[in-house]
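Multiple structures are listed underneath, in structure tokens.
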Structure P
Amino acid sequence: MAARGRHGIAPIVVAYCGLLWIVASAASRRNGFAWALAGLLALAFALRRHRQGRPGTLHRLCFGILLAAVTALGIEALLRVWPGLVQGAVANKLYSRYHVYTGGMYERDRHLARRLRPDVHAMTYWNGHWWRHDTNPQGFRGPAVSRADAVFLGDSMIYGHGVETDQTVPARFSALTGRPVANLGQESTALVQASMLLRRKGLALGPKAVFVCSHPNDLEDDSILYEESELRRFLAEPDYEPSVREKALWPKPWYDLFEIWTRHVGLPLRSSGLAGTLAKAAVDGTLKLRRGREPGPPKRFVPSDEYVAQPFAPLAPGAGEKDKLEWEVHRSSVALIRRLAEGIGARVVLFDIGYPTAFSRAIEGLAREQGLEYNPAGRVVLARVRAGEDLFLIDDGHWNPAGADAVARELARSW
């Protein structure tokens, strides 16, 4: 009888664990393991009560997990059929793949903070824009290549935030020139990280040219990611790879149960963490639960006159020590990229997004200082936008497909 009881309870336990997997995955991307552990402890308690002749606890627990799983799957279906139900910060949290958890495009890296995972193929989203994210087995966007005549370094402007793989600057450059390229661009990376990516992935491809895109955010990103002591060591030892500030971004040991869950076990649900995200958005005042954009026509992105005319802080009178350090790190990163490229006989071409004007001039001056080529592609695009063309994404400062093509055409002229 006892054996029959155990066999009879086994399907219930298996079903419960399957439903718990769904519920824990929906509850949180980061802490799903904690939810799963709590569910298993509850199951152990219910099974003990069942053995004591009190099956009611197990029945109520199973009914509760079934109800929770059905609710989670219903919400998941709703978000997939009607993604416009949520917008703003909530939509970014639920639909973006800019994370290191299950279904995300990144994996942790002690020096880069995050690096693109190889062989990831998924739709992703940010600020009202959907696009397909694909990485090849080499871990960058675009087709895998054994040789690349040109390597592109930069942040999301080069990665191609908001546009399809064949619409990025590197892809358009390849189509225009007929040259194989490698797109080593990655969202929220500065040139310190770009130099690491060139060393790790780019040099082995034997490029003839390295195109380096500077963004004003690069300087601040250095200070956000790295301690001042690490940045100063990088200045003193140019081949030194600084470690990122937050140890939470460092790779976890293989036996870390939370990492095992977030990387390999949890389901990549859009609804993961919805409750917490909604609560935070309500407190922040960023909660949007309405289909469609804001009332009125979509807004063209045009950099404001005030931002375009903004002074470049590191070179302005009375510049602070933090601003000066960030600029020195940027300059040293360019110098390192130049030295790495020269080691394989490749030329380096610097360009930027064209604004603020003072920043763009500083990058041109940096190119002149280090004997590198400078391309005004960003300035050309900015001038065309201010003249009325649509070369940026709607409500977003990234180049749209036409903008990326315009940048690539300017760069191709320097080939």
Structure Q
Amino acid sequence: MERSSALQPLQCMVVVGTRPEAIKLAPVVLCLLKHSGQIRTRLVLTGQHRETVDEVLEAFHLRADIDLNLMETSQTLPHFAARALEELTAVFEQERPDLLLVEGDTTTVFAASLAAFYQHIRVGHVEAGLRTRDKYSPFPEEINRRLTGALADLHFAPTWEARDNLLREQVNDSYIFVTGNPVIDAVQMIRTRATAEARNGFPFLGNGGRTLLVTSHRRENHGEPLRRICRAVSELVVRHPDVQVVWPVHPSPVVSTDVHDCLGRRERIHLTEPLGYCSFVGVMALCDLILTDSGGVQEEAPAFGKPVLVLRNNTERPEGVSAGIAQLIGTSEIDIVERASRLLSNATVYHKMSRTLCPYGDGRAAERIVAAIRLSYDLDSVRPDSFVADPVTSQARAESGLINE
């Protein structure tokens, strides 16, 4: 790929809007900074999520070079998207990066990619190729990632399934790199510190009882689906007297009102403010079972061998389900109680789902992403190896010529 000047470092701009983006791009930025002689890295914040992004960057000792601070109270998706497109266009016109790096499927990601396209700036998409094939689920993420995929020049697919999705959309295989997901890099980097923070905040963790970690915030679960989840959690505590629940409640009134109204006065149910990233990772590491509608948690939990019950009707992360470490159960109160109770009551079933083989990464995704960037801009001649989740799959793909070692 061409760049503005072969005599100058590659100009790479990393744009972050939300907490998940910050978590997954922090290891990539840190890895890019190790190559400062060849790559000049600039970190830009849109402010789509304000305090939560700042907290994540602080955890990884990173600071933004440019902060657009676009967050407004009660902002709508169209309003934020329009402001982000306009402000990022101005940044790109002034900075003229060779490469824009974005992650995932947020409104920030799509707006940044479109602004870069208008300026003829190449786009690298981390966590490329995730699909549910239902444009309204999750909303608006499914469309954001599809449109970003159409605009991207380099596609950093976390898994082979994601790569296959891109190939079905006629993306050139030469520009797809199977890297693993850098969220696994992130949790590995802070695990020791995270467990210490979690024990300080929740002394009952790992002290003989069992703990359920619950998160739910997706738009499709607002209203009655969320109330069903709440009733199911309440019933689980009744059925299992040794169980404690930690539920970091999303600050949106649409979520927090229902959760607190249903569960706010129940013993052994700890409704908290959103946890800092280190504390949250620590609770994941020390809990026994996770109920979530979060895509990121579906990826992170297998790194700790924690079974996951996914409170959704579909998922763009099917690898965990295929590996048997996650179950897609929806939001039926009966189904949630029955599936969770089975795991809490049957040691054989529980241990079958408690595998430490993670299908989403091995802690080397950032290294592979940066190596792919260096290859693409003729800063290196070696194509990075591809992530594979298990040795059997690795051997089969190597023998078929699908893996570039």
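List of remarks:
- Test item: P(r) over Cα pairs in 5 Å bins from 0, in percent, for residues 25-176 alone calculated as 2, 9, 17, 21, 22, 17, 9, 3, 0, pick one of P, Q: Q
- When relative contact order in percent (Cα under 8 Å, 6 or more apart) is worked out for each of P, Q, structure P gives the greatest result.
- Origin of the value 25.4, where mean count of other Cβ atoms within 10 Å over residues 209-216 was derived from one of P, Q: P
Here, each number is a calculation from the coordinates, and none is a lab measurement. Note that this is a predicted model, so its numbers are computed, not measured. Cβ atoms are built from the backbone, for glycine too; each structure is taken alone.
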